[in-house]
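Next up: the structures, one after another.
All of the numbers you see were taken from the coordinates with simple rules; none came from a lab. Everything numeric here is computed off the predicted structure, so don't read it as measured data. Cβ atoms are built from the backbone, for glycine too; each structure is taken alone.
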Structure 1
Amino acid sequence: MRTASLPTGETVPALGLGTWRMGERGGDRREELAALRLGLDLGMTLVDTAEMYGDGRSEELVGEAIAGRRDEVFLVTKFYPHNASRAGVPAACARSLKRLGTDRIDLYLLHWPGAVPLAETVTALERLKSAGHIRHWGVSNFDTDDMDELSAVPGGEGCATDQVLYNLGRRGIEFDLLPWAGRRSMPVMAYTPLEPDRLAAKPALQKIADARGVAPLQVALAWVLGRPQVIAIPKASRTAHVRQNRAAHDLELTEDERAALDQAFPPPTRKRALEML
C-alpha cells in the first residue's frame, strides 16, 4: 500500500475508506459493514467519518466495523464548526469517541471554517492531544488564505492535514493549496476523488480504461493516487466497489496517459475559489 507522510513523519495509507452517507439507512448496514471490513482486510486501514454524517450514525457504523481491530486502523473524524469552541471541541470529541467505541481518535478535523476564532479551536485541540484523546488534528475545506490564518495563530503549525474536494474534474487546489501544503510537508486528503456523475462518461477516461481493461473510475482514482502526498478517501458501500478501488491502487498510469488526461482535464492556470460538496 502506498503511503503519505504526516508532518510528524508518521506514515498513513494513501488510499482509505470514506463513509459519507453511510450508516443512514438500516437496510444497507450489513453490506456497508462488509465493505468496511473488506477494506481493512485489503490494507485500506485509514477510515474517515464525521459527526455530521448521518447525525453520528456513520461513526456508529465505523465503530462496529473496527471493533476488535482498532489498533489496525488510522481513524479520522470531523467536528462541526459550531462545536469548535473551547468547551465545544472536547464535548464533541467525547460524543464521537462514544459512538466510535474507542478511547482515541488518530486525526480530528474541523469540518469547515466557522465563526469561532481559530486560536480558541487550536487551544482546545492541543488540550485534547495532551490528554491522549486525539493523536493529530487538522482541518477540512480550508482554502489557502484560511491555512495562512491558521498558521499565524499560536499552535497553528500543528495542523496535520487539510481535507478538500479534489479529483480530475476539480483541480483548482493545484494552483496554490497543494504547493502550500507541499512546502510544509503536509499531506492533502482528497474527498470525493471519483465523483461518478461528473467523470464516469468522459471519453478520455474511457479510452484509457478500454486500453487497460479497467473501469473509467479506476483510471480516475489511479490519477489521484499518483499525486505525491495526496490521500484519497473514496466512499465504497459495496464490497465490489471496495475491490475496484483497491485494484485502482495498483494501476500506474504512464506519462502519455497522464498527458492525455491533462489535455482533457486541464490543470488550473489561475487561482480558483476552493470548491466544496
Structure 2
Amino acid sequence: MKKLITAVILLVFVCRLSYAARVDTIRVYSAAMHKEVPCVIVRPDVLLHGRTAGTHLPVVYLLHGHSGNYADWISKVPALKDYVDLYHIIVVCPDGGFDSWYLDSPVTPEYRYETFVSKELISYVDAHYPTIPDRAHRAITGLSMGGHGALFLAFRHTDRYGAAGSMSGGVDLRPFPDNWNIKGRLGTLQEHPERWEKNSVVSLADSLKNGELKIAFECGVKDFFITVNRNLHKKLVKLGIDHDYTERPGQHTWEYWSNALPYQLLFFHRFFAAAGVKTR
C-alpha cells in the first residue's frame, strides 16, 4: 500500500505540472427547501488529457462536516484539484448547512438535505455537466457530519450510488444526544428515540444486501468517533456485508482528512474503472 500511495503522489506531482482542473462555484435551486444552495464543482480539463469533448466522467459527491460549508474541501485540501485531474473525475461539494446532518428533518421542514443532495443536486449535475448518469459511476463520501451523511444517503439510496465512504463519520447519532444540534433536527433522543435510530447509519446497515454497495470508511484512533466506527465495522462483519475499514493514527482534524482523501478517491477510482468509461 505504501508503494501504491507513493506512486499516486508522483502522479499528482505530474498532474500539477501538466493539467488544470477547473473549479466552478454555482448555486443550485432546491424546490424542496425553496432556496438556492451553493456548491463547488471541480472538474478536469478533458481536452488536456487527450480526451474528446464528448467524454463523460464519473462523479464523487464530497460532503463537509458540522459547522463547515461547501468551500471547505477545496480551500483546506487544494490537492483536490490534482486528484480530479489524476483520476479524471468530477467532484461535487454541496453546502449541507451548519448542522443539517444531511437529513430531511421532521422538526425543521426547511432542512431537506437528503432530498436536495440525493435527488435535486444529482439531477442538476447530470443535466449540466458531462457525467455518466448511473450508479456505477457515482460515489459519495465526506468527513464527520458529512461522513455520516454520505453513508446515510448511500444506504438509503442504493439505486443512486454505487460506492460510498466516510472519514471520521458520526455513524451512530444516539451516543451524542446533546452534541452538534442533532436534537434540533430530530427532536430530543428521550422523546423521539425511533427518529435517532432510523437516522443512524449503524441502524440502516440492516437494510443492506451484500455486494449492492461498495463501502470504504475509516477513522483516526484518537478520534471521538472511533468507537461508533468500530461498532459499524463489527456490525457489517456480523451481517456479512463486504467493506473496507481502516484505522490509522490521527484525530478529528484536517490533517487527518487531507491524508484520508486520496485513499477514498483511489477506492472509488478502482470502482469506476471496473465499470468502464463511456463516451457519447
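Laid out as a table, the results:
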| quantity | calculated |
| --- | --- |
| Ranking 1, 2 by distance in nm of label points 7 Å out along Cα→Cβ at positions 107 and 227, the structure that comes out highest | 2 |
| Structure from which 15.2 was derived, mean count of other Cβ atoms within 10 Å over residues 123-130, options 1, 2 | 2 |
| When distance in nm of label points 7 Å out along Cα→Cβ at positions 83 and 179 is computed for each of 1, 2, the largest belongs to | 1 |
| Of the structures 1, 2, the one that 21 was derived from, the read-out being relative contact order in percent (Cα under 8 Å, 6 or more apart) | 1 |
| Which entry (1, 2) yields the derived value 2.5 for distance in nm of label points 7 Å out along Cα→Cβ at positions 171 and 195 | 2 |
